[in-house]
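Asks: Some structures to go through are shown next.
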Structure I
Amino acid sequence: MQLRIPRSQLTVDELNFYIQGLFTSDASLKSLVVFGEISELKKHTSGHCYFTLLGDESRVACALFKQYTGFVPQWPKNGDKVLVEGSVSVYPQRGVYQLYAKRLVPAGIGAIERSRQELKERLEKEGLFALELKRPLPLYPARVALITSETSAAVWDVIRVAGRRYPACSIIVVGAQVQGMDAPDEIVRAFARVSLIPNLDCVILARGGGSREDLVPFDDERVVRVVRLCPVPVVSGVGHDVDASLCDLAADVRASTPSAAAEIVFPNQADILDQIEDVMERMKSDIHKKITESRSRLKYVLSSLVLLSKREIMDNRISLDAVYERLRSAMGIHIMEAGSALAVRAAYLDALSPLSALSRGFAVCETGGKRVAEVKNLSLGEHIEIRFVDGRVGTVVEIIES
């Protein structure tokens, strides 16, 4: 939007705020990265940090507020070459413009190495690089995530090696910038996406070769911590043999290149087939050995049976006959006792049977299939049946007397 001066005569405040609006309306000044040399570095008791960023022939005042100082390691010194990410605006109270920094990244070799060493010592004290934290890689991975630039040669290096060694594995490419000021944020976001992938076995963090300055994102504290916190094992292959990055130290396994990382993660299918064939041969040999041993034991048992003398067989038969006679005698006695007990119970049941009472001259009166025990349960004209020992008769009730 085009800003207009409201009138020709302005107060100092109006001028400063007008100029501040010009800075604010310029999208290029809202987010930019400036290269320079740190000078006049001062840390205020409030937690804010103020410094001057020098160019070859000019300078700019910079402010790093307290909420952003936590993202800066303790390496900055006067004379350090840095990249400052932030925005430009006016400080009306003093009538000057400033670069409001949000992040500082070392740009000189000395500053980069000092920053890395200081962060490495601090993370080592936390135990972030401890060997006991290292997790073993899966022997036969089914799903592997690859974090790297989608247009880099590292993608094809990993896919080529995986296709040659272990094509059964699925590779999920998670794109992220791996160089420059935005690389740490993108790598952190890539790991966040990776944590949501189901049934993931392993992660490869890859980048091709480059200068030490190119590998600065892999020494960023946020990236190092997210590597260590990844829910599955991480293999770091950032292509730098001379000096390990902090990501290399935090990862479960370090590889010198993306291709080397793929060689570590993906087993060789030819070796697997050889192992399977070897196992099958050992199984065949073990089975044949067990069959041979079983045949030998069986022959021994059969030969032992043949060697039994006839006398031993006769002795065993005599013993068996004696046992049989004792068993038959015991069974006879048991049958007789059971027969006697059955006769007693039969006589007892016969005495209790209604038929026994009928045989002594008694009769049973029924109506509608139900037995009648009292005359009050009958009515005149009702049809009844009278059962005798040798049959039954039907009649009608004509007289009821109580």
Structure II
Amino acid sequence: MQLTGIRGAHRWLRLSSFARTLLALCLITAPVIGGVLPEDRADAMWHSYSGGDITVDGPSVLVRKKVGDNLSFTANYYEDMISSASIDVKLSASPYKETRRQYSGGVEYLHGKSTYSAGYIYSNEPDYKANTAFVSVSQDMFGDLTTVTLGYRQGWDQVFRDIKTSGGDIINDPTFHEHADHRGYSLEISQILTRNTIANFNYELLTDQGYLANPYRKIRYLSPGEGNGYTLADQVYPNTRTSHAASVSVKHYLSWRAAVTGEYRYFQDTWGIRGHTLEADYTQPWHQFTFDVLLRYYTQNEADFYSDLFPRADYQNFMARDRELASFYDWTIGGGGAYQFRRLSWAPWVSKSSLNFHYQHLMIDYRNFRNALLAPEYGAGNEPLYKLNANVWTLFFSIWY
């Protein structure tokens, strides 16, 4: 089920637009399978995120097609229809609606025990345009028990800021136009340990340069006796960031046709953030059904220049109050199922097909991000810590041809 690769999309709130664009790599890059091109296949999906007064939903269509025995092409369209009245929007802006459209394509070439891949992703929304190119090479070795994949990607983003005119129209602010560049390097090793156990190791290095802040979110600093006891000001970010992420996962197939997977992921960056992810999955086939459940835990500390409430204006060189940079932890529980249809008599060109549904519930508890909207009641800096619950689901239909 290739579209389940986007199961991490519920973290949309914590990702930059560049990182959101790279979620497409989960769709258009096939899983590591030694010396085998992906099957001819088409998927039609509807996805939905709802939580924190934000709704994100929309369709996606993915098509794979082989040409001969050595070449395979992939095309994907993905759309987010966003409606937001989040706590950040209520604090410093107005609720809004917008649509993000993403187009991507890729090609894979199989030569002996090597697979070469390349592709391009374009994402467009009213105030952000992202372009990403990627290449990778996979090599099978040691009797096809080991597969090593090296990857590189580069992104070029344009950042705008929307404003409302006196006539009520929404336009890009003519005084604001920024850029951001991104480079990513990846290493993946897949190792068959036994006939029933597979291990995967992934490492990724990501460098960002340019405008890396959110142009809408604000910091706040103490101003006793004024308004709600604080004043809002623009965030100030460093213009560079380097991130490292490494993960190890082990999948074991059980004697009753089920499978269990355990994964650990570590993240750190030059902004001082350290993150840890633990995940466990269980998959169980039953007749024409396949069921799976998951439990995931994530925790991180805050960035070096983050504060929920600064003591004064211009307190330090860099200042942020973006909750993606705060200290928090979250739990995710989820599950889903797939039903594989028998051969369709009315569509003899379809070799098989399936209907898939996946649901996840996300619970985030912030350790140092407060609900500033309650400042009139509790006083600046004494508001309750913010919590967020979200529901994420995907429904998609797949055919192999």
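What follows draws every value from the coordinates through simple rules; no lab data is involved. On a predicted model such as this, the values are computed, not experimentally measured, just so you know.
Asks: Say we calculate Cα Rg over 2.2 N^0.38 Å for every structure; which of I, II gives the highest result?
Replies: Numbers: I: 2.35; II: 1.06.
That would be structure I.
Asks: Let me ask you something else. Any idea which of I, II comes out highest on Cα Rg over 2.2 N^0.38 Å, for residues 164-275 alone?
Replies: Details: I: 1.08; II: 1.75.
The maximum falls on structure II.
Asks: Determine which structure produced the value 9 for relative contact order in percent (Cα under 8 Å, 6 or more apart), calculated from the coordinates; the candidates are I, II. Could the numbers behind the result be given before it?
Replies: Details: I: 9; II: 12.
Only one of I, II returns 9 for relative contact order in percent (Cα under 8 Å, 6 or more apart), namely I.
Asks: Thinking of I, II, which structure, once helix-only ellipticity at 222 nm (-39500 (n - 2.57) for each DSSP H run of 4 or more, over all residues; to 500) is computed, gives back -1000? Could you put the intermediate results ahead of the total?
Replies: Values: I: -13500; II: -1000.
Structure II accounts for this read-out.
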